[in-house]
1. Out of P, Q, which one gives 13.9 for mean count of other Cβ atoms within 10 Å over residues 4-11 as computed from the coordinates?
2. For distance in nm of label points 7 Å out along Cα→Cβ at positions 12 and 28, which structure out of P, Q has the highest calculated value?
3. Assign the value 4.8, calculated as distance in nm of label points 7 Å out along Cα→Cβ at positions 20 and 52, to the correct structure from P, Q.
4. If helix-only ellipticity at 222 nm (-39500 (n - 2.57) for each DSSP H run of 4 or more, over all residues; to 500) comes out at -10500 when worked out from the coordinates, which of P, Q was used?
5. Identify which of structures P, Q gives the largest calculated value of volume of the Cα convex hull per residue in Å³.
Structure P
Amino acid sequence: MVTISTSQYVFSHGREPRGWGMWVFEIDGERFCHAGKYSDAKKSAVAMARVRNATTVTVMP
């Protein structure tokens, strides 16, 4: 199971991530970028985390 951490994003922006944009995630200390809707970006980040056997994905501010 992969956990999504949004705490850094919420601290910086004051709200949960949503909408369209350039989304940056941190997976095992490496950055992963995805342009598009947050929901699509999150799915891609979770898939990448599974490939890397990571348990946590952090949404970066």
Structure Q
Amino acid sequence: MQRGQQQRAQAEQQRQQQMRAQEQQARQRAAQQQQQAQARAQAEQARQQQQRQEQQRRQQR
């Protein structure tokens, strides 16, 4: 009887650990996606800035 309870408790603990690990992974993935989105936005801004500078240079001539 007691061994069955122990096994159940262990199974429950493992289930909770897995759930926590999955939540953590989901958070990490979300953070990575956010970082990638920011990096893309920054690259886009840099590209636009370069275009503006090119236009200004052309106008100055």
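1. Working: P: 13.9; Q: 9.6.
Only structure P yields this read-out.
2. Details: P: 2.3; Q: 2.8.
Sorting by distance in nm of label points 7 Å out along Cα→Cβ at positions 12 and 28 in descending order puts Q first.
3. Details: P: 2.8; Q: 4.8.
Among P, Q, the structure yielding 4.8 for distance in nm of label points 7 Å out along Cα→Cβ at positions 20 and 52 is Q.
4. Values: P: -10500; Q: -36500.
Considering all the candidates, the number was obtained from P.
5. Details: P: 69; Q: 25.
Evaluating volume of the Cα convex hull per residue in Å³ on every structure, the highest lands on P.
Every read-out reported here was derived from the displayed coordinates using simple, explicitly stated rules and does not represent laboratory data. Here the structure is a predicted model, which is why all the values come from computation and not from measurement. Cβ atoms are built from the backbone, for glycine too; each structure is taken alone.
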